[in-house]
1. Taking distance in nm of label points 7 Å out along Cα→Cβ at positions 53 and 101 as the quantity of interest, name the structure among P, Q where it is greatest.
2. Matching task: 1.5 is the computed value of distance in nm of label points 7 Å out along Cα→Cβ at positions 13 and 61. Pick the structure from P, Q.
3. Assign the value 167, calculated as volume of the Cα convex hull per residue in Å³, to the correct structure from P, Q.
4. Given that helix-only ellipticity at 222 nm (-39500 (n - 2.57) for each DSSP H run of 4 or more, over all residues; to 500), derived from a single structure, equals -11000, which label among P, Q identifies that structure?
5. When distance in nm of label points 7 Å out along Cα→Cβ at positions 29 and 85 is compared over structures P, Q, which one is greatest?
6. Comparing P, Q, where is relative contact order in percent (Cα under 8 Å, 6 or more apart) highest?
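A short reminder: the numbers here are calculations on the coordinates, not readings from a lab. These figures come from a predicted structure and were not determined experimentally. Cβ atoms are built from the backbone, for glycine too; each structure is taken alone.
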Structure P
Amino acid sequence: MSTNDEGENIDSTTFKSLVRSLRYLICTSLDILFRVRHVSRFMETPTMTHFKALKRIFWYIKGNVDFGLFYGYSNSFHLVGYSDSNWAGDMDDRKSTMGFVFYMGDKTLT
């Protein structure tokens, strides 16, 4: 997709509203982050192609309603973090890779 896609222009107000709804869902469904960011680039002049991509994201969410991050109640507020890095691990351009995860509450790593 690009900003120069040919096709019928659609109402940008409706498109923006739907994208904002998806941005709210990113907090609990991180798997849609890349796609929502990509579709957000076309909010000013969306076409039917961009709208179809947006609908595919909603279809994906409908099929995966039971998956995501669920925040529960807990009296324990222990913050535990783990990280790992690979300094200059890519042999071609010497870029580094890093990953991290944090747990808050009474959840333990098993």
Structure Q
Amino acid sequence: MPSFQTGLFLNIVNEGDPVTLIQPEYVKSLIIFLTHNASEIEKKYPQPDGFTIRDPILRVSGSCVVLRDIDCDDVEVKGWDAVAVPAEKLEAKLFGNTSIHRMKHYLERVENLRGL
């Protein structure tokens, strides 16, 4: 195997961060989702499998690792989990929490996972 293929390339994503997946069709889907209620979406954008996101033009690179809250129902529990996710699954998610894109949130989660 050539030496350039021996490295590890990780795509680390905070769950909820839309910037990691952003491109024109994704933004259109996000705007529809954020500006309509469920019944409006069903009427205006009927699809057999429910509301779906179009396939991206640019694909996710590397092995995808999503950093997510271990207990999203309890804000008192502070801890993170790292989950390997296939690229095609990640590309089908609609994340809309722009505040989670800040680098301090990425660093906080990675340091927490390392036990710092």
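1. With respect to distance in nm of label points 7 Å out along Cα→Cβ at positions 53 and 101, the highest-scoring structure among P, Q is P.
2. Derived from the structure labelled Q.
3. Label of the source structure: P.
4. P
5. Evaluating distance in nm of label points 7 Å out along Cα→Cβ at positions 29 and 85 on every structure, the highest lands on P.
6. Comparing P, Q, the top value of relative contact order in percent (Cα under 8 Å, 6 or more apart) belongs to Q.
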